[in-house]
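Take a look at the structures below.
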Structure 1
Amino acid sequence: MATSFLVLYRGESISAAKLLALTADPQLVSDFAARMLEESDEREQDSVMRELERGRRRALHLVQGEAEE
């Protein structure tokens, strides 16, 4: 089974960012997925981007469900 994890980086740019923290704690992963789902917006006009957003939302639901098991 795959593991979901969260990583926190900080830096002036993506390429210069340094790893600050890494966790696979199921409760933190579930909480983060829930927050992302609350912020998600499916009002995208472009049909391709709308489908990507739907897939992303479905993946977040699955990660949240796995973490709660």
Structure 2
Amino acid sequence: MPLFEIAIFIQVQTKKEAEDGVGGEKLLFGPKFVLARDGQTAAITALMGEDSPKGIDMNRAQVLVRPFA
């Protein structure tokens, strides 16, 4: 199985900050290595695992998956 690197970021800006082009992102999870069949399975494993962040707003979250090669 391939190895993937996973990180989860969340947007931490208000609507006003977004209009002004300021604000940013906060790292919630990772980077962590996951063994999985493909990138989508690796992302789901990171989101559903026992050490995954709980109670996050997935509308503001971004899951980054990178094959580790």
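Couple of notes before you dig in:
- With relative contact order in percent (Cα under 8 Å, 6 or more apart) derived as 31, matching label from 1, 2: 1
- Source structure (of 1, 2) for log10 I(q)/I(0) by the Debye sum over Cα atoms at q = 0.20, 0.25 Å⁻¹, computed value -0.91, -1.01: 1
- For FRET efficiency 1/(1 + (r/R0)^6) of positions 14 and 38 (r between Cβ atoms, R0 = 41 Å, to 0.05) computed as 0.70, the structure of 1, 2 it came from: 2
- Read-out helix-only ellipticity at 222 nm (-39500 (n - 2.57) for each DSSP H run of 4 or more, over all residues; to 500), computed value -6000, structure in 1, 2: 2
FYI, it's all coordinate maths here, none of it is from the lab. Worth saying up front: this structure is predicted, and the values here are computed from it rather than measured. Cβ atoms are built from the backbone, for glycine too; each structure is taken alone.
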